[in-house]
Structure 1
Amino acid sequence: MGKNLPIPLPERSADVVVVLVNPETSGNVGAVARAMLNFGFAELRIISESGYEFDDEAMNRAKHAQSVLRGANVYPSWKSCMEDISLVVGSSGKRELGLKIAFRHFVLPEELSVRLHEIEGRVALVFGREGIGLLTEELQQCDILVTIPTWEGYPILNLSHSVSVLLYEMHKNLIETELGEQDGLPMTTHPDRLLDPDLRRMIHELSDDLAAAVTVREHKRQGIAETLKRVIMRGMPLDDEAHRILGVMIQARDALQETSAEEE
């Protein structure tokens, strides 16, 4: 009882990578590895400037998922970790309330699992520190934000519990889809829905450029840039669609910059 079977990992269109940012408790890292293998995921990355060693506590908590820890990669920075990533999904339990939400526009785990099942490419599912989660500047580098609908009186989950909930939804969606395909249900979505990582970076950079070029009060620029990035990336454009969007963004930026220069 409790041992893993010698069978291959499930095949998924999206290659999901679990990323932990500066984890504080080694036991939690081991528990994350166990949760990952429970639902058929095996690629773990850790971002830590000072490096990271998997100690006995991590190995013991991983149980029969120690292979996940042995195969994990450690990166010194966010940028180096995300070089080959087409979609970055940040998780957070800190939610903004009210109708005029400026920054934290979240999807729920079930919606995220459906979206990721419809795409191909490498996706980073990012979790922050146990104490404070992902910092605002880290969340700003994410394409989609996901939150688990916990009770508002005590919303923050343990790290490994958060990983378990999100990966459970993805695995459940895979099972349900496989059952549906057996019944002959048609595939109605495009199977290739992820950007080349370079196109993703261009969308982020041009969103910042456009926000810097428009005539608005300075404190609104960050919100404009975030809205552009999130709206475009939530649509998960194909590469050719992204090229067309980028072409329009470049022309709009250049026109705004030229107008600004003439006015000066």
Structure 2
Amino acid sequence: MLLGTPAEEGGGGKIKLIEAGAFDGLDAAMMFHPLDRDLLAHTALASLWLTFKFTGVPSHAAAAPHIGASALTACMDTFRLIDGQRVHFKDGVRVHGYITNGGQAVNIIPEHAACEFSVRARDVAELARVRAIVERCARGAAMASGVELQCSTRQGYKDMRNNLTMARVFGEHLAAGGRKARETDPHIGAGSTDMGDVSHVVPAIHPYLAIVGEGEALCHEHRFTAAAASDQAAETALTAARAMAKTAVELLVSPSLREAVHTEWASRSTG
């Protein structure tokens, strides 16, 4: 079965397909992603998005600043407080954000300000712990400035549970086609993907194949965007498709392989 899964970048398309039953009855799922190196089973972080909206009291910034309560100060203090908590984050945790509303005019104490954060961790349990810290920082900042806080959450993704049994079979077919991939690489960071949610439902793999030279560029960079339209990228996609097709055939004809894949997945699912 070939599934088109749009809206990965923040839309959770695969999650909607899971909820609609698109993965029901499937033995496994496979996809690949471009990168600057070939990896069979790289990690992907659990994630979510938090939006904080601060509402203060406006006043004239020169004539009567003492009357106002700055929503922007609370917003900026949230960033500072989160930075102060990074010493308590486990390895792999990523918290990054930006200010979406920094005020309305330079001569007014800002009545409204807002920011958004992406929170990531290696698993859903650590994600919940870090989320509580980030929300606590926003509440503390709001309290310090005497402003109101509204917090909202946007669903993110679960961590990727790479099925090594299946990934290694993919790697064998990849090598037979002339590309020898590393199993993983601890020297490169990780992002997040809704394929992580799929891997909690069925055994899954999410290998990466290079479309640029190692260290030349990474995802979301201009050089990488240009490389995605190159002949090398097109050939890499075909190489991945061939290896996935051969892996699928092997899964179909080998009950013992399907059993080994499912046994590994079940052991991860039960913790």
Structure 3
Amino acid sequence: MRVGFAVVLAGLALAVGPEVVAQPTPSVLPLAPHRAVYDLSLMRSNGSRSVDAARGRIALEFGGDECEGYTTKYRQVTVLDSSESGARTLDVRTATFEGANGRTLRFRTDSRMQDGDDEKVDGDASRENGVLSVRLREPKKETVSFSGEPIFPTEHLKTVIAAARAGRSNVIVKVYDGSDNGMKVYDTLALIGHRIEPGSRPGMEEPAQKEPLASLPRWPVTISYFTTGTGDQTPIYVISFELYENGISRALRIDYGDFALRGDLQQLEVSAPSDCRP
């Protein structure tokens, strides 16, 4: 079970229009520095690796600006219960720093599985002259290059927001986030639904009914991740959510194929944006 960068985290009736192949696009509004907590529960289970129950939590801290760069701290703890294998706990912690120009990424991930080996990924990546260069320190010292200059997670988020505000219905772009073993680039397809005007609806989480989210528009977004170069049309996983124009998300849905998790926004602390003027 793997979760990529969660900042680009279930809208219904997504409208699919002409294909948009995205290039990095500046954000229209500053991304809000914030800390968000999502409670996880089992939404669906089927297939050979299905589970009987699931629970957990995601804690996300996002900060920075277009002048100094962006920092993200992410932790997901998930407990999966199965009648065949019993309970398993997965604890994933990720910390990243993305340069203000969107051309450098520093990343570190610690994954711990109950009764399993710990996995660590530590490295940095840079985009220059049509090439993505990755330098790993863990799990072992290694250097690898990818062509095409895949974009990094915050730049991806900004691109999706800009496309949503422009009324586009999809974004296609390669993304590198340093996840898994740090050696993979992903093809991504983001489907963007119709704009939802500011305001709350019955059943929305309490933080979404308050400012600053209550006065912001949002869009249902579904992002599918595929392994680059395999030709496999089945996504590794799919993340759906409602995305506000300041970069905060609610109503998470994380689909791993054999099971899917739901993430409800339980806590939200939003800080004032900086005085950055790039």
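Using percent of Cα pairs over 24 Å apart, single out the structure from 1, 2, 3 with the greatest value.
Values: 1: 53; 2: 58; 3: 49.
When percent of Cα pairs over 24 Å apart is calculated for 1, 2, 3, structure 2 comes out on top.
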| note | With helix-only ellipticity at 222 nm (-39500 (n - 2.57) for each DSSP H run of 4 or more, over all residues; to 500) computed for every candidate in 1, 2, 3, -1500 is reproduced by structure 3
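The numbers here are math on the coordinates, done by the rules we state, and not lab data. This structure is a prediction, so every number in the text was calculated from the model and none was measured.
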